[in-house]
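So, here come the structures, one by one.
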Structure I
Amino acid sequence: MSGADPSTTCATYEGSAPPETWAEVTALFVAAFAAAPYGEDPQELAHIRTWGPTQLSHPGGRLTVARQGAQCAGFALVHGLVEDQPWLAILATLAAHPAAADALDRPEDALVVHELAVHEGFRGRGVARTLLRGVLRDRDEARVLIGVYESAEDAVAMYERWGLVRIGSFRGPDSDVTLLVLTSLTSDLSLRLSTPSQRVSVPGPVGGRRPPAP
């Protein structure tokens, strides 16, 4: 069976989203990333209700929320690289890789997947693919960047199946988390996401994660 569950609907917000949307995004975000392999502090995770709207307001900010009925099944949050100082700092440590150097030279031409999460009850149904395809639709940026915790092996494998390639890893000075940085040309990734494929159940949370502080 291929493609996303036809009962999944998506709503996309550009630049801002209503408080009720952030409420359901926050609940899903806390549930997904407090669980293994992330094990983050639920109280800290809940702060997405404050910093999420700020990220969405960045140039190129877009939030896509997937729902099945009244249930929030997942969300993806992206924005341009230009004003994202933590990501620019991380890429500076990886500048020996041509893709990182290219993004630093042309930050206006790069898109950051800041967060991507799917509710555990809806994994393996093509929701992550649908979300990423939605936030990449009609984008002008040539390159996509995504960070994922090295310990999240299922998420890493999913992104690599979609053709994203590793350009390096980063660990902040006060962090015990290693962030893998992956990239793809936007047009190539959009094409691969639009090509029907076998659904693969991902048992752990899938997520592009905000980077630890440089």
Structure II
Amino acid sequence: MLRTAIELADRDGIESLTMRRLGEALGVEAMSLYNHVANKPDLLNAMVDAIFVEIELPSQDEDWRTGLRKRSMSFRDVLSRHPWATGLADSGTQPGPSTLRHHDRVLGALRSGGFTVPLAAHAFALIDSYIYGFVMQEKNLPFETEEQTAAMAHTLLANIPADQYPHLAELVEQHVLVPGYDYAAEFPFGLDLLLHALEEARAADAGR
């Protein structure tokens, strides 16, 4: 049931997912689904918990920065596969066991890496805000392929006077239109800057 619900949400969006549609996809009456979930919010919580299973977690034998980088890259990939989950992943009032295990492991990696409890809380919030924000921005971009990106860039250049917006024109010409440009490559660049800053904050905190 969860697998089918996730497939429907991936394909058509979370707004289109109803108990009736899910029942039809499974070939059962919608009322029979209530033998497995109490209501739609309960279904959504279970779907989110299933999504957290897909995220690669930090292992206990690697340093915090390596573990959190791996986890963040994986989390971004999972949210990209399931864009409907971006607005639900941390909004549930009854997180499931996979969600709780995930959060506990991330906090454990930070604490083992020398972060104090307050700094671990700051780091967790900051990293996840970056991940969610990037995925949401990426989802709203008006292009996906390199060809679509180039077409949009040429259209932009044709419609903005370079003498009035020189830096925009420069960015498009010297960055976006460079062969192989991929907006997704901005994610690891920003993530590494963020992790570097957190390491400096951790070291400064430890030296007090």
Structure III
Amino acid sequence: MSDKTTPETPAFGLDDPRVLTIVREARRHFMAEGYAATRMEPISRGAAVSTATLYGFFPSKQHLFSAVIADASGDFSAQMEHVRVANGGAREQLTRFATAYAGFMGDPFVRSVFRLVMAERPRFRDVAQQFFDKGRSDFGRPLMAALQTLTDRGELKIEKPSWAAGQLMGMIEHPVFFMPLVTGDEVQAARSPEQIAADAVETFLARYGV
């Protein structure tokens, strides 16, 4: 199998506790060492399973990497449950969403997974695309629906909710996610995530508030 081909994750015993142990151990190795430098044998040792057992669940490193990204995506979905637009007025809803979104995007683990996916995007194009599309959908669609509802209620004046949602999320993503992604996690933003979220909401309401 060519490295340029993204494998389908095989059907394996998801109820077998060894599977999750292997995937989490592999995640640690992939994030610390990168895809190319990661070897299967240290993963099997760290997961306390034989190499034969590891290959029984995951026939290749490509399959294992795909499973790691799928597992991380599942973790993100669980975290995203807290990043929802709830009932309330425009400022209350937007502040709740912006604060939760800033906290999620500012999580070093989230950046670590994104770095790993971006680094291996040419090799695992389909896996990477699914990963990014899921994140965009899980965040963007509920926000767009909320913006449309607030517009229908006369609290906002928005012609294109998709554009407006992208602008709000972009004001948060740049300082809490993209800047640390480029400069390194040790570089801290001058503003706290809560202040970044509050500033983004103020700017958004100045543009779209009634």
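Every number in this text was worked out from the coordinates using simple rules, so none of it is lab data. Computed from a predicted structure; not experimentally measured. Cβ atoms are built from the backbone, for glycine too; each structure is taken alone.
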Kirkwood radius over Cα pairs in Å gets 19.8 when computed on, of labels I, II, III, structure II
Ranked by FRET efficiency 1/(1 + (r/R0)^6) of positions 25 and 161 (r between Cβ atoms, R0 = 41 Å, to 0.05), the structure on top of I, II, III with the greatest value is I
Value 3.5 of distance in nm of label points 7 Å out along Cα→Cβ at positions 17 and 177 was derived from the coordinates of, among I, II, III, structure III
